[in-house]
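Heads up, there are several structures right after this.
Just so it is clear, none of the values below were taken in a lab; they were calculated from the coordinates. All of these numbers come straight from a predicted model, not from anything done at the bench. Cβ atoms are built from the backbone, for glycine too; each structure is taken alone.
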Structure I
């Protein structure tokens, strides 16, 4: 069997195991975000006690096809992550699985019919549960998210909201610029934004939470203004950037079309911000981290 075909199957298994830890992820490697990559690196390091770099994931896992097989030590790490001793065992058992599948296709029509009936039964039960979950209208709350100072509605492109349930997170739908929060009894909702302080609210059926108000992060808002506005006084802008950026600032810009990422330090990124440009205005800030004194020390950006 072609090892590249088996590697493609290993990539699928890695996604399946990742979804066990992050059930809210419903995409594939093409839609695997930078945050998903960080989550995967952390869980591999925790479970396998090995390290996989962000660059390696972009090079070998995110592409739809692979022209050559990665190094065996990296294949061993991924195989251990999905429950095998290493690549050799995964290769052997996948071959056996493919052969067993081929044998299974030769079973009689009667066995196939029984399998189909069981599948229809399971699908019907799942559809009933899904319908009950989605279309129960009485327990859906529509909430606006506003800026605490301006009282204006916050652009929902700048917000990520999840319902925290035990150890899982369920993404909150956004319709007509309002969060759609579904509850049975109550729901713990966490709202995050690169430009606002994180906020946690509890929504119940008997006492629905009022519209959510977020506190803006002043330095993050200044950064947003620098990126979107046409400020001409570059000297003033330079002095302000020195104040809001930490000396150890790290900036990662995710490039379009899965071309990888670019890295900038404080001096390099400040130079890009001093003079407004069309490409700068197309950048979307995904994540901002700050020090204890509120200076920005990490920025993750998507180049649109």
Structure II
């Protein structure tokens, strides 16, 4: 793909991500309005974490995948915001002293630094609950059977068979000599499960049979790994100011990563190959899949 085409695609992705970020922020701001009582600090902590900053990759994917099936943007945004609520809750807990003990997230103090550890735990818990509240609301989808499947699959993607399980594997892996297969499996759960759900949720809303979702899950699985490899590269040789978070954490913790196992150049090549494979999964679509194709390219070209 020519460089100017890649540049235009990247600009288009960033522009759409900015639009979606503003829409997600507006929804969170509305849902997290302070009640005017002693819970106000909790709501403030939730807004601190959920509003502003971040790549909004998961809502972006949900909206892009919804375009394949002509799904209303508002529905896709609500589903994407539910996924983002799960993602943000996981970041709050991941930053706690008992986990990664980070001071900076999305270019601002982590929630436990700004509001204290107890409030941070409650803010994470509450965002977790908010995700399922959004999906269970008829404003997302009128059909209760569709809402039920959305809730079920997000629970699977975020629990021990998905993100939380991957985080546990990550904790157990510190200082352990993991091979490439083990690291791939860990990241498919920790990072990839929610990314895969972001693409599958519109398939559920569109009432696609499970077996018809295979190419979309394949696309999401490939870009999830490509996205993680890029994160590893940023942690290895990125800039903390640009990334908006502390870098070099993986090496400090002695974690096996795609970069430590493959080296930076081979890891970069692997990410590019995964992107090519992801795009191939969309071969049955035309222009309606252009945003998904551009997102796949952008996943490995970003620096934050």
Structure III
């Protein structure tokens, strides 16, 4: 099993690296072709952190392990809120001014509730998967429309959008950008395949279910880009982007990642999803919404709130393995 653990670790880092280079190449090409930085930031760059989850979910579903894919989506959302945001707030309290985030938090709560209802009967259908994917397309389109309208009215640029635009590569040769794009396209599915295969072998050896391996090892591993992005954001004093990475990623995980097992491999779902994982994810999302607001009406997450979130992550791991 030692070899499988080594393969899992290598494939995990390869997955994250290839996703980063894929986004780098795609964003550079889009910029070279004259696409507005705002649009690139809200689409390609924003979806970049969820690329590992999407590839793993698709690979697991294609290999006949939809519970791994579902566990990855749910576990990533729980990890993003409880572990990533908790650690980030402990490092530095977050004070947010972005109207985009204040608009997206209720959206996150809504799509989480819809997904919870879909999974509660322990059957995930093709139609339900398509509904979530359609919701993803509508969400991206509406986000772009609102941002373009605000730009057309010469309103002040939203802090989160401005910060996202700064991450778009500039002055990159088109040939180099295409090379990185192809590199990412090749390595992403390859590393995802090895990751799912090795995780499945390890899970069977340890007596773990496909769901648990998706909720723990894979979910935590694929959430590393969000952790890195959030830590870098607070170092650069970009609090809006730090929280935006997490909220945006969770919306993408519900609509784009969770939809894939329903579309590719619809069918029954592990019973623990309805009794443990979906309620915990829903409760954490509600908790996030409540913690974001202070008595003074500010939109902030203090170190104490970060500690609360981190504690919920520890409790969840106990529930999984108890």
Structure responsible for 4.9, with distance in nm of label points 7 Å out along Cα→Cβ at positions 113 and 169 calculated and labels I, II, III on offer: I
Structure from which 17.4 was derived, mean count of other Cβ atoms within 10 Å over residues 193-200, options I, II, III: I
Which entry (I, II, III) yields the derived value 0.05 for FRET efficiency 1/(1 + (r/R0)^6) of positions 121 and 281 (r between Cβ atoms, R0 = 35 Å, to 0.05): I
For 20 (relative contact order in percent (Cα under 8 Å, 6 or more apart), calculated) the corresponding structure among I, II, III: II
